[in-house]
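Each structure below is given as structure tokens.
No value in this document is a laboratory result; all are computed from the given coordinates. None of the values given here were measured: they were computed from a predicted structure. Cβ atoms are built from the backbone, for glycine too; each structure is taken alone.
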Structure I
Amino acid sequence: MTHLQKTGVAFGGAAVLAITAACNTASTADTADAVGTDGPLVSCDSLASLALPNVTITVAESVEAGGFVPPMPPGRSLSAGQTQQYASLPAFCRVAATLTPSDDSDIKMEVWMPVQDWNGKLQAVGNGAFTGSLRYGGGRSMASGLERGYATASTDTGHVGGSAEFGYERPEKVIDFGWRSVHEMTVTTKELIASYYGDGPLYSYWFGCSAGGRQAMKEAQRFPEDYDGIIAGAPGNDWMGRAAGSLRVAKRLEAHEAARLPEATIQLVHEAVLEACDANDGVDDRVVGDPERCDFDPAVLQCTGEGGSDCLTAAQLETVQMMYESPVNPKTGRLITGVLPGSEPNWTEMGWTRSARGTGLDQYRYLTYGEPDWTIDDFDFDRDIVAAEENDNDTLNALDPDLGPFFDQGGKLLAYHGWADAQISPANATQYYHRVLETVDNEAAVRDGFRLFMAPGMGHCGGGEGPNAFDALTVMEAWVERDEAPDQIIASRTRDGVVDRTRPLCPYPQQAVYTGSGSTDEASNFVCRAP
């Protein structure tokens, strides 16, 4: 079986000619051995004439090593870190295209392919929130993929800007954002790779966090053959739930200023959570290791007199309780998960993060109700969570628990989430994991194809008091390519430029447990065990 047969790519026109020539001159084994050493089969600029259905190639250019400069908005410039990252890039073939799978589609995408030392693989990267832009640089980006020898791809999901206004009365654009743009980008990318190198990618990976994690889940659920390995960080797969959960709290705080939580009050709650639950895992490290089993009642902080800086008023107590609560969708009975004890440092005076509130408001204003003048004052949880999920109809939400087809293809899904995330509820990640177990009804098959790693103390996609930096891509490569399933992932924390703590992240529901000897800042002194 050739790489092309493995990835299931269909070709036409010039692509077929290029592939046929390659197949006539080399065996499958020879081609595999040559990947990354013999270089491209055709010139980069020749790809401009490639004819693909619903695809218009707008750029096909060779970029010399260190020569890429991304387009920048007027008045903005690259940071020192961005400048350094782009300057270190190897020479590559840059192809930009516009995809039009529907009459109202305008999906921009790019593929970058190394001129030399291609590793034979594809890494596509995800987006954030409602962002409509290509992810050129930073972590989990085209640049970081190219640095590691990957051919890499990104899409703007079919619109420009960070608002959901693009979808107002334009249902095809909502579908593009929800799932179609990523799939169409993936198909096109594989065809471009095959035309350039003479063979498709041996392995294909997706890497995204937040909205990119939602895209990851959507790919596993809808298109199980697109990727061999999918990394879903802090997946926003319950898009409607996050919108409703954040607005539920924010509506109350908009109307009741006395119920808001200033920074000092949030810190008061956090210290009480640590006192109640920090040491439950045997280690006093200012991190809640297992928030789902943290028995903390914020009522212990309620003021008994007139109030003060060391207690919660009745109004503030209700706010804290709302943050932790998981109300029920009255129609489906599914919990719409709240944030968890230990996440308090990531709260804001208005509850969940600003991004959670902003995307939630946009969701209802432009997509659910199509009323640009809709405000948070109009929000009613019981009514609006039902309306949002029904209107969405599995377009943005990525909650389908039947991953059987993905597992049957040999696909591997590695999800991770910070327990202290206050932008996307980490309890949604564990809820989804349990639903997959129930639906697939084969724990061995689920463990073979899906592992969820919860990171104590980590915020949204990174940061926080706990170890939060780890190389998920290398772990995924070992799992997909050598069948080395991850029984733990070593994460690190950096302070003042120095790694001061490492800790294993364990496949859920296991937890890192201190062995009782050695430094609690060294991962080697912990083991993964079921609670």
Structure II
Amino acid sequence: MSNKYAILFIFISSVFLCSCGGDESSNNNSDKKVFRYNESEGITSLDPAFSRNRETIWACNHLYNGLIQMDDDLKIQPSIAYQWEISEDGKTYTFHLRNDVYFHDHEQFKNGKGRKVVASDFVYSFNRIIDSKVASPGAWLFNNIDFTEEHNFKAFEELNDSTLNIYLEKPFPPFLGILTMQYCSVVPQEIIEYYKNDYRNNPVGTGPFKFKMWDEGNKMVLTKNENYFEKDEKGIRLPYIDGVAITFIKDKEIEFLKFLNAELDFVNGLDGDLKGEIFTNDGKLIPEQLGKFNLLTYPQLNVEYLGILVDEDLTIVNKSPLRKKMVRQAINYGFDKKSMMSFLRKNIGTPATAGFIPKGLPSFDENIVKGYEYNPAKAKDLLYAAGYPNGEGMPEITLYATSEYVDLCEYIQHQLKEIGFKIKIDLNPAITHGELVARSKLNFFRKSWMADYPDAENYLALFYSKNFTPHGPNYTHFKNFEFDKLYEKSQAESNDSIRYHYYQEMDKIIIEEAPVVPLYYDEVVRLIRNNIVDLGINPVNLLTLKKVKIN
């Protein structure tokens, strides 16, 4: 153990020992039960129309509801809609709404009391998502809606206050899953119009928690919605706890120390240098940490990858050697993912040596979709064929990332150097990085995609040509005629086996054309204080707090 980590480890131990006294948690010194966690990467908006990243998705999940929701087993469950039907042709979805769901209280409502949610609120909310003036990154979710004369040019139609129809151009089996995404939350039109652009920090939803305050970069507080409509099996109204407090400490080591000192109730993931002092090489807690807190792990529908912009209409692409497929393939062959996972990730997760579709989805099959194994000789051959023997004549390539992934990027940089690549690493704050990627300003970047709904279509949508960012998730601007044709056929296919075959054929195209470098299929890791009960864990790493209890 290095001196640096020895000192930190001693400090961790002393912090924990001090925290084991009677003053274990501020929650114990108050009648209020508040769940506390940290978002090191910050939150950019509390408007569900912009719930692009995990941090915003979690916050919106506390504040809002949609028609339906997904449980920890990824099964569709009722939410504001208690019942729904799908027409025989698979193109009309009819939802029946509860009559006891109210928006949070706000002075813009009559007498300051939240009004009842009706079907027209969903019509407004969904039309807002696809409004080009709003520029929601979730607009692509409704690419398949039907605005034709057959339905009076309405894709979303309220039949009455409690009945809503959604019309599709063609059948799309994953559509219910799409409607569970936070983009599809219901919002009140009068509050949006009152705040306009400031709605991002003045949210009004229907969810288990209400917005209280947000000191950006410092702290956010949400309080219990006393009028929340959901109840538990015993008829007790949810949520159980009184509120949520979110801090924005950037340093992962400080975050972890605050967790050990009972200042936070939960830590997400294995980021930060201290993981080597907490976890064994196979991702288990070291013996000294057993019993101090709870560790939950679960395979995650998330793929970590390097993205490569391939749109040659963009200047930064046609000036880069990455425009050549063989160079992109050489990068894929040029570093050892298995060693990377062992050295840097404590083997939490699986090396991505198959396709872009991650483990855990039924269409994943590493025997059918074969990805890239470590093969430096093959990488060198590809560079030679691309006109860069041993890297000669190839300009420096910049890999953009955030500080959280600097060790991973340096590992890749070192191994690619051995076959002739000159890689420069450029780090940006997470929010800046995300915006630059979304605006196609970065040619080579680290990214991840966590499933919004459990269907491989959600991953393949990143490569459909009609989904170019910023209006969709195609961050690489990949365009391939055969891929698009298969994607459109898969959307209309209701037979799962045939649809999975289409998915696998598309995944093969992605591997061959290499607009991405899949790194690993992730795993959800949650560290929880012993007094936190029923937090749960799920493959999409959605944080749901309405059933959490604090003892």
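Quick notes on this one:
- Per distance in nm of label points 7 Å out along Cα→Cβ at positions 221 and 477, the highest-valued of structures I, II: II
- At a computed 5.7 (distance in nm of label points 7 Å out along Cα→Cβ at positions 53 and 301), which of I, II: I
- Relative contact order in percent (Cα under 8 Å, 6 or more apart) from the coordinates reads 12; which among I, II: I
- Read-out distance in nm of label points 7 Å out along Cα→Cβ at positions 445 and 493, computed value 4.0, structure in I, II: I
- For Rg and Dmax of the Cα atoms in Å computed as 24.0, 86, the structure of I, II it came from: I
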